[in-house]
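Participant: These are the structures in question, set out in turn.
Bear in mind that the values in this text are calculations on the coordinates, not laboratory data. These figures come from a predicted structure and were not determined experimentally. Cβ atoms are built from the backbone, for glycine too; each structure is taken alone.
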Structure I
């Protein structure tokens, strides 16, 4: 087996390049391994396609970074049955790997505090076991080629915040995803006229607040948006929150939505539509933002369909 270590040196917890190289040399001593540094956004995708096409042997690919790095590596692995994905979680959110972590480790994963965590240990990844997981395929007229989601596709209020934050960041504003992004979304992003269909059933008869189409469970580093999602069941978990007043959102829904309690509360379910589906279609008369594992896309029409057991994922050894 070959071992390919992909490093995003700009990931949230990464600091010392020399120390990282030394650790790789120590942990992979005696193994067939290579180290690759990502030169820019999505550049790793064509690199992986070429690498995995030329190397027909089994390759365990280590995504060293956060959720953005994992997303890009996943997009480079799809279609290559000889590839396996391992994740060294050194990003700022690390939402995806929480579904394979103990609850006691979540704070360590998110904040990168020191302490034992299997997703921060190359030895446990090298000796990990493989499970086959589902991936969501995203297509639409505005996309020249499909995008693949291993975690969550979300749209509505939170995607609008993300898009506005990206705009603020490009302009060099401080705290781009703070009030400068949240306030405009509160004012104009809570009443979204986006038609959502799950396996042909229209879910939102009126305007919606936000929605998530999930294989994973967490988004944004802290929101347990889809607590019942299972990325081995061959389905997409669809959670749609209906429009509501700002007071109701903040007082009744924000806390339970953050903690993942919103799908088990009968009162809250009155303003939530929850389904499991194989295909989800979204369309709107006006362009809208969707967030694919943290990356923002814009268009008027998208389709998200499940690809069962499309990726081999390495669960670290205990």
Structure II
């Protein structure tokens, strides 16, 4: 694309950035439109934000693309649909790469910025998943040309009240309790693996954590969160972790069941979770056993 001007972030770009973001990702799985206020709160106002590492491509008086990165690698890249295949994304990456000094990290690359780094990151909370949609052939060609490789495929799973069978979860909890595990639910706080339950950190927003303790120490945890932007009663599961020495003891199923019961105490309509089956086949098996079904697939690039 001729006459392309690359410019760093400034506050006066916020309204145009919001329009660009929505144009780039409209139609993506679990997309919800954002405004300038959202972008300032979640991105530009976040601790450690570096305006020189958020670049925009301007053609005439219109923004046609952007790329954002930092210490973790490339956080996000988007090009307006009518400007794709014109070199916009490549130009942005060439300019951004020396500024962030890191390669691709597909596990942080998605329209909502940084899912794997946790609830405190900018657009975490969207159950969008990681990487880019498996059917997006243009994006696949773009990343290959940029030197990235297809590292894994991520799978989004969804459960609705009609899908969920809580009996396996209840049975799992009973079996875990026989083995000496105790369970607790924490609102807006998260326990720390390997520490006593009282050792917690705050979670900003509508987050809740299920914890499994064994002999007074946290042996497993799962974190859920509400996503009202996607519709009433919509939830996601951020993380599920069980200490290696306590796996295969029904703890993971019991933790997920604990979260689902909390969701069902309100207007629960659906819950989604992202898994990478090649990394954690046991997690996929667990979620499917509880009634979660595949709903989207993403390619993880790095």
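Participant: As an exercise: distance in nm of label points 7 Å out along Cα→Cβ at positions 63 and 231, calculated from one structure in I, II, equals 2.9. Which structure is it? Provide the component values of the computation, followed by the final result.
Facilitator: Numbers: I: 0.7; II: 2.9.
Derived from II, not from the others.
Participant: Upon calculation of semi-axes √(5λ) of the Cα gyration tensor in Å from the atomic coordinates, which of the structures I, II produces 33, 21, 19? All intermediate terms of the calculation are to be shown ahead of the outcome.
Facilitator: On the way: I: 33, 21, 19; II: 38, 19, 18.
Here the read-out was taken from I.
Participant: Assuming 0.35 is FRET efficiency 1/(1 + (r/R0)^6) of positions 7 and 199 (r between Cβ atoms, R0 = 41 Å, to 0.05) as calculated from a single structure, say which of I, II it is. Mind dumping the intermediate values first?
Facilitator: Values: I: 0.55; II: 0.35.
The read-out comes from structure II.
Participant: Given a value of 4.1 for distance in nm of label points 7 Å out along Cα→Cβ at positions 47 and 175, point me to the structure among I, II it was derived from.
Facilitator: Numbers: I: 3.5; II: 4.1.
Checking each candidate, the match is II.
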